[in-house]
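The next part holds the structures, each set out as structure tokens.
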Structure I
Amino acid sequence: MLFRLRGFLTILTLLLLAACATPPAPPPKVPVVIDSDTVFPAPPELQPQIAFWRNVYAVWGRHQVAFHDNRHMGLIYEVVTLPGEVREGYTTEQQALVKGRYESLKAALRQLEFKTAANAPLTSQEQELATRLQQYGSGAFAGASERLRSQRGLRERFKRGLEISGRYDAAFRSVFHEAGLPEDLAYLPHVESSFQTHATSSVGAVGVWQFMPGTARQFMTINAAMDERRDPVASAQGASRYLGNAYERLGNWPMALTSYNHGVGGMARAQKQFGDDFAAIVRSYSGTGFGFASRNFYAEFLAARQIARNPQQFFPEGLAYEPPLNLDRVRVRQAVAAPTLANYYEVSLWELNSINPAWNPPAQTGRLALPGGTRVWLPAGAITRMAQRGMSGGSIALADPVSTAQPQ
């Protein structure tokens, strides 16, 4: 009797899955923005910044460190080569070299500031520094030592990000296309994470799109069962919602993109002071938290976009792009446990967990059911194989890029 009851319950569960796994409603029809250089303008004032970040991303490697003025980005004092093995962080020897060179340059600039203010004679080395600063006007002398900054090259990291982007580019573009936003927003992860799927910042931003918890909860799902920041496509959908809202409020893409770093409220305050003159905001806005990262965020995006659109120009040695994402996707109507899903689609639980990075451990083990409405990735062909077995759930396949873009 007990055996028959268990068998009945198993059959009932499978029937429920077949009934509750349904395709999402088609996305609303929205006008698609034509992507062009007018959508993402590059004012002349920003060209030194853009050129600087092109160098960081595609010229200077991890073995190089540039010392530069953090306001006048074209003013690069020198680029030093690190000794020894190149790692993610600095070795003790490399750290000593960078620190020593930084302190030496800072002292030289401080001395130049003092002598210039006192109209004292300069040494030949000081005169060389003065000549370089004079290109940016007499006001560039004051505070030059405080504006000194070092930047390590990221060429290897950016190149690897380009290769990883091959997996997600079509899906991301589909997300923004369906949202009526410029498809080139798909390049933003080059700035945020270099497409590192497990990227986590020191302040708690997570994933390819680097969402903070508070912002993420407004635009995607975070609960005990899952954190969609870890799913590149789900978080791209969250990014499309955020950026669409930001553009609607701020009215242009330089402002909307910068808000990704500084917040919509912060950019609205800058806009109130300077209007839509984005170059003036970068040059003169001094609102709380609007520092080096915010001033440079849009220029970094433009540089990354230029490189990603012309990869052979910057990486003539070639790139090994990863193949495009190729998975099936379904949405369940009712709460269901991951092991039951794995059994239903005849895939291993390990594989199901590995392709659904948003799931938290309790959901992975089945201790916590996935909520109704959850979108689930399946191995490519899983739905077709189910259809061939005659299961009614075979009609739920959502495997093309348009399906990945549909709103949650």
Structure II
Amino acid sequence: MSLLAKFREFLSKQSKNYKVLLVRGIGAQSFQQLVMNFNSLYIVELGASAFELSTVRAVGSVVSAAISLPVGWLSDVYSIKKIMTLGMIIQILSVAFYAFALDWRWIIAAVVCATLTMTLVFRIENIILANSLADHNRARGYGTRETIMRVFSVFAPTIGGLIVHLFGGISVEGIRPLYYIQLVGFSAVSLFVIWKLDDIDVDRNERRNNFLEEYREMFNSGKNLKMFAILQSMGSITWGLSMPFPFVYAADFKGADAILVGYMGTSFGLIAMLLAIPMGIWADKRGRKFTIFLTRPFFYASYILLILAPPEASWMLLLAWSCRGVMMSSRSWMTMSMEMVPQKFRGRWTGFLSLLSNAIRVPAMLLGGYLYESGNPELVFIIPVLVDLFVRMPMLTRIPETMKKEN
């Protein structure tokens, strides 16, 4: 059977909501990738220092932490579609703040809205997808969706780089047109989802009044949840320290221009696209942890290559982001997280993880900004590698595999 035939066969068996979220993913990923690599550069060009850049990101994490538990609880007992609709409206507001920003302070509102979107939309998406897919092909379902999304969006970063180059290079006026395009695109995609998405029925007889008691019940429903929550939250150190800075660092110290930043994004997307389905299949056959451990060395390599690349060595920057694409091709971490608890607790579980992760991400981001400005920018990449390699991965070995084997 050809690969295209397998695609069609797999999609024909999936629910309407899976297909709607696939279409949303294609559109949202394309418009997101058009701009993503230029977000931090745009904030810096608007006048923010490295520490102010990390502070802006930290404010978003504070907001996300504040609403994570109630949103997680509501997604288990209230209308999924209404929560997602609210999140998509806030996402459009976020893009509007970027598009019309007069200085970097405007981006505080944009990042707060974007963080609310992450909590309201992307976590709800993962809950809907997890509930739509069977245990034996859940990782493959994530991987198939990821691949199709990447096919349509793989050249978006390069297109974004070309647009920035045509409008004057890495500058406010060079990057701003990307947000105008994104604003129109997200508005159209959101209207489609509101029109087509079916709500998930909630058994109102299952609703309870004791908010804290429900979270206590959740923790009694699965094994190793506390250890996994700590493990997940420590990833905030990994991402919080480094997240705002790779492309700023590439531009400041490696001579990257708008075109090269775009090529880096495309190399990342191309590798992630090619490997998403194989990673999903391996995760369903060999286990979620197998693919996590398999791809982790490429994460470390991406930062090492970024640090070691001589100025103007564009091929090393492309290789670094290709390695990052290998790591991001696997959705095993999200799959494993969803499988840690019964279906009825997935909203509360993601809310709790979001609270813990964002609480740790705030000081990590501020520390990253301080280190970058202190004359040791490489530390914002070295420390995450050390934490992940010597703390998180050893902890993961102690978490049992979540994949359910068929008889």
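Read the figures in this text as sums done on the coordinates, not as results from a lab. Here the structure is a predicted model, which means the values were calculated and not measured. Cβ atoms are built from the backbone, for glycine too; each structure is taken alone.
Summary table below
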{"read-out": "Distance in nm of label points 7 Å out along Cα→Cβ at positions 141 and 349 from the coordinates reads 7.3; which among I, II", "value": "I"}
{"read-out": "With mean count of other Cβ atoms within 10 Å over residues 253-260 derived as 24.4, matching label from I, II", "value": "I"}
{"read-out": "Which entry (I, II) yields the derived value 185 for volume of the Cα convex hull per residue in Å³, for residues 133-220 alone", "value": "I"}
{"read-out": "Structure from which -15500 was derived, helix-only ellipticity at 222 nm (-39500 (n - 2.57) for each DSSP H run of 4 or more, over all residues; to 500), options I, II", "value": "I"}
{"read-out": "Structures I, II, by relative contact order in percent (Cα under 8 Å, 6 or more apart): label with the highest value", "value": "II"}
{"read-out": "Given 24.4 for mean projected area of the Cα convex hull in nm², calculated: source structure among I, II", "value": "I"}
